[in-house]
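Values in this text are rule-based calculations from the coordinates and carry no lab data. Predicted model only: the values in this text are computed from it and were never measured.
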Structure I
Amino acid sequence: MKAKDVIKYMKEYNPEDEMLVMWWDADSLYNDDDPVTNEEWNKIINRTDGYGFDGINQDVYEILEETLFYIRKEK
């Protein structure tokens, strides 16, 4: 996804809404000894576009759900 697409999507939210956001960019793989080039990063994105991240999404959902459970239990 391009940054402009994220920005467009985010405009649907109230600027004061709290949210959990995760994103990855070339800096996520940054290493002083072996930096990722723009060309390499673009290839990574092209090859992983459409990859199912359902497992990761499910893990995050379960963490949020469990946290909500404990918050409600504290009441």
Structure II
Amino acid sequence: MTDSEDVLSVARQLADLTKTVEKMQSQLEKYRLGAETQQERADTQQERIDLAARELAEVSERLQAAARALRQSI
């Protein structure tokens, strides 16, 4: 192989490697965005769970107060 053929061969390999790296970068970006979306969903679900737990605690307190009032009236 001549020097120019060697250079051409290396240039092709570098071009292929560059394309591969660009594809990998694109895939990683998709995975990152997907992970962010999943985390946002999980955060939203956790917020809803926390809100429901607070509301349930409030309802429980009101029920207990009502039960105490009922017992006192009997």
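On Cα Rg over 2.2 N^0.38 Å, which of the structures labelled I, II is highest?
II
Among the shown structures I, II, from which was the value -17000 of helix-only ellipticity at 222 nm (-39500 (n - 2.57) for each DSSP H run of 4 or more, over all residues; to 500) calculated? Don't jump to the answer; show the numbers that get you there.
On the way: I: -17000; II: -36500.
It traces back to I.
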